[in-house]
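Trainee: Next up, some structures in structure tokens.
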Structure P
Amino acid sequence: MSALKIRRIDLSASNAASQLKKLREHFRLESEVVSPASKKLTQSVFGEALTPVQVVERICTGVRDQGVAALLKYTEQFDKVKLKADALRVPVAELAAAHAAADPAMLEAIRRIRYNIDSFQSGLLNRDAELRISGSYDIHLRYRPLRRVGVYCPGGAAAYPSTLMMTVCPARAAGVENIAVALPPKDTGAYSKEMLATCHELGVNEVYRMGGAQAIAAFAYGVEGIPAVDMVCGPGNQYVALAKKFVYGQCAVDCIAGPSEVVVVADDSAHPHYVALDLIAQAEHAPGVSVLITWYEPLIEEVQAALEKRLLKAGRADQVRESLERYGAIILVANKHEASDLVNELAPEHLHIQTRDVDAFSEEIVNAGAIFLGPFTPVALGDYAAGPSHVLPTGGTARFASGLNANDFRRRTSVMRFTRAGMRDMSDDVVTIANIEGLVGHAASIEMRANDNGPAARPKPKPEKAGAATPAPLKK
């Protein structure tokens with residue numbers, strides 16, 4: 001087997017700027033982080049080479065305008081599964097049967113992990129707040145859960161019960177009662193017994209056989225047999241991430257959680273095989289962006305050797321190798337300050353710090369979806385069991401977006417009540433600013449109330465006598 005050709009960048013080299021520019025392309029949502037097979041498939045469906053953005057626009061507008069017919073058409077074209085409309089929803093009996101046949105060890109693991117997630121997410125919930133000024137006004141901020149949420153769970157390369165837990169559990173913690181799940185119609189999705197059993201274990205009984213951008217559009221716009229949702233959440237490939245961006249505004253979305261990324265920052269204290277396995281783990285998503293940043297130059301060759309050795313034992317070795325060579329990089333920086341600046345610029349989904357002083361380095365980071373500290377905190381712990389959701393911002397969006405949590409499934413509403421005295425106390429300021437803005441109606445709505453005692457109270461209506469006849473309607 002040939003040597004692994006992973007990109008190497010020395011920030012002191014004359015060509016570093018151009019190499020970093022190419023690497024940054026993988027940390028942009030619009031970049032083409034898609035497999036060659038996926039690109040070939042979209043070209044065969046649409047008859048021409050399109051960018052991922054163009055592909056998603058065609059799919060989403062098709063589902064929006066043509067409803068379930070477009071959903072079924074794209075399911076057949078992309079997933080190679082021909083379904084009728086009445087077969088989209090997985091029967092509840094099928095969910096129950098999968099659960100009854102499930103490995104008890106798997107169900108026990110799910111229950112333990114669910115406890116971790118529920119405990120963490122419930123502790124995050126914002127509480128209703130109140131500001132009360134006696135005799136003047138009281139202002140409340142109240143939280144209410146969304147009514148209906150659509151969860152997307154990818155199933156292209158593997159089955160992901162972990163993603164079901166990392167989306168459904170925070171929604172349940174927030175109080176969402178109506179949760180629908182979309183699973184691609186594959187053996188790693190809606191035909192995976194483990195996925196169906198997990199849905200049943202989590203109390204989800206509305207599951208649909210649909211995947212890709214078409215599933216996101218079906219949830220957002222609603223189609224025959226699938227009511228629209230208030231929010232779509234969950235990770236996916238680049239097409240799914242772009243579809244969420246496309247439908248935002250029609251419904252809420254959690255964050256842009258597309259192709260997975262990790263940046264490992266390591267110094268002379270790092271174990272090269274730990275680092276190599278962390279890079280391989282991310283590349284398993286195929287595509288997945290795996291980057292090592294270090295200021296300890298000997299670590300580069302040590303990690304390269306460890307990657308070569310570990311790849312021989314890796315599952316999906318060919319896909320992992322391709323992902324590392326296309327999207328991976330090993331970067332040599334001058335010092336830890338240059339490393340932290342680069343991390344903040346890349347704004348990665350996952351940041352794993354394996355240095356002598358992890359806390360000090362972590363304090364320098366402002367842009368990262370999730371941070372993992374020390375040699376014994378691999379990203380896989382966060383992916384599967386720790387408690388924070390593994391649905392995290394990708395494509396550089398960690399500059400302004402955060403990972404999914406229970407509060408994302410709740411809406412804030414302010415509720416205000418003023419007395420006449422409280423209203424009068426604020427009236428001069430409101431009238432002044434309203435007149436400056438030329439909104440005289442706003443000012444008048446205050447002035448009338450502030451300057452008189454209001455209309456005379458209407459007398460209460462007299463109660464109707466028992467058995468009184470209802471007046472006949474007037475004839476035209």
Structure Q
Amino acid sequence: MLELGDRILKMTLDRGGKGLIAECVLRSGAELSAKVRKGEPELVEEAGTRSAGLRVIQDRRVASTSTSDLTPAGIERFVADAVELVGLSQEDPFAGAADPKLLCDPASLPDLDLYDPAGGSVDAARAIVLAREGEAAAFAFDPRITNSEGATFGRTAGGSAMVLSSGFRATAKGSYQSLSVVPVASDEGGKNRRGYHWTARRHLAELDPADEVGREAARRTLRKLGAKTVATTEAAVVFDPDAARSILGMLAGCVMGGTIWRKSSYLVGREGTPVASDLVSVVDDPFILRAPGSRPFDGEGLASRRNVVVEKGVLRTYLCDSYSARKLGRESTASASRGGGAGVGSSTSNFVLQPGVDSNAAIVKGTARGLYVTEMMGFGFNAVTGDFSRGAAGFWIENGELAFPVSEVTISLNVDDLWKSIDAVGSDLDLRTATAAPTIRVAKMTIAGGLA
């Protein structure tokens with residue numbers, strides 16, 4: 001891929017003329033997904049991809065294009081299109097490549113152990129076996145598990161190469177495997193209650209055993225039986241790690257340089273001020289070994305760096321690529337990502353709410369009255385105002401115990417107040433995903449139920 005990138009760059013520079021900057025990214029990968037339902041294979045998908053993306057910059061004009069046709073004729077058209085498009089683009093005074101002086105030395109990049117060749121040994125037949133094992137364990141767990149929405153095993157692996165006319169040349173590769181099980185149990189009134197559990201890791205051997213995933217999925221499904229709504233009230237809300245991750249994801253979107261210069265975030269102008277409880281520290285850390293969002297360099301060739309975004313409640317930085325940094329009059333935080341079409345924007349790596357010292361059980365036990373949220377539905381968040389309202393399900397907490405399952409409620413609070421009202425942060429951080437959070441408790445939110 002590096003050799004192909006070199007050829008594409010040379011063709012682009014030869015065709016583009018004086019002052020042209022060219023940046024090429026190439027990707028190659030393979031993926032497999034196998035789903036079973038009630039023991040029978042329902043879907044098997046396997047695919048391989050190869051693509052090239054090209055960004056060209058000339059006289060403050062930028063154009064990006066991509067192709068999956070890597071034949072000589074396909075590449076010729078691909079290069080010609082990019083050069084023609086840049087001539088038609090409008091000038092942007094902030095456009096341009098990353099400062100060459102900031103580019104990293106590929107020879108000094110850390111090995112973050114992101115690729116596991118063992119994942120590729122899982123063929124379709126083995127993937128079906130693993131999915132069957134997970135689903136069978138769920139059915140065997142309890143006779144009340146009467147149906148299933150299926151179990152799915154997936155794996156993906158790939159590599160990329162980035163070649164810039166500034167001289168930067170580097171490659172990266174990674175893999176990721178996952179298994180999910182979704183059992184169904186019949187409830188009163190003909191309702192079906194669906195639960196799920198899943199495991200995911202970059203290295204195959206670190207996945208939880210399939211039967212354990214199935215049993216946990218069954219347990220989570222059964223505890224939803226008899227769910228009911230509650231009267232509208234104000235009370236504490238405890239978010240389990242999956243639900244807390246969703247809350248953290250909203251914060252991630254609000255600290256991107258692009259949302260800041262567009263003034264589409266409630267955090268505009270808030271650097272150096274409290275935006276959360278002093279229990280809250282959030283880092284964007286690309287150096288965690290084997291983590292889903294780790295990367296040795298960013299999408300513009302800058303050496304990755306660990307950014308402290310929120311420190312004990314105080315907003316310390318926004319996450320910027322070179323373009324948004326110029327718009328905001330600052331330097332890039334090495335937070336660029338580059339899509340398949342070679343376009344660049346700011347993004348997170350491993351965006352992590354740092355764990356506290358309390359266990360999930362201790363947080364629940366310390367909650368006299370409130371809602372324990374395991375799922376949220378819909379999307380009710382205004383990034384400009386911070387207004388937040390979403391459907392939720394989980395369990396009612398009474399005297400430090402999970403009293404009964406709850407469904408059909410809505411939780412709401414402005415996220416600025418939500419983050420500042422966090423009074424407990426758990427120790428149960430699990431890096432299955434690139435955005436990750438432990439259990440958190442918000443002191444008080446509005447819980448709107450269907451009862452008067």
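No lab work stands behind these numbers, since they all come straight from the coordinates. Keep in mind that this is a model prediction, so the values were computed, not measured. Cβ atoms are built from the backbone, for glycine too; each structure is taken alone.
Trainee: Between P, Q, which one scores greatest on relative contact order in percent (Cα under 8 Å, 6 or more apart)?
Mentor: Of structures P, Q, the maximum of relative contact order in percent (Cα under 8 Å, 6 or more apart) occurs in P.
Trainee: A further question on this structure: For which of P, Q does FRET efficiency 1/(1 + (r/R0)^6) of positions 319 and 423 (r between Cβ atoms, R0 = 30 Å, to 0.05), calculated from the coordinates, equal 0.65?
Mentor: Q
Trainee: Turning to a different aspect of this structure: 2.0 is what came out when distance in nm of label points 7 Å out along Cα→Cβ at positions 223 and 399 was calculated for one structure; which of P, Q is it?
Mentor: Q
Trainee: Please state which of the structures P, Q yields -7000 when helix-only ellipticity at 222 nm (-39500 (n - 2.57) for each DSSP H run of 4 or more, over all residues; to 500) is computed from it.
Mentor: Q
Trainee: Let me ask another. When percent of Cα pairs over 38 Å apart is calculated, the result is 33; to which of the structures P, Q does this value belong?
Mentor: Here the read-out was taken from Q.
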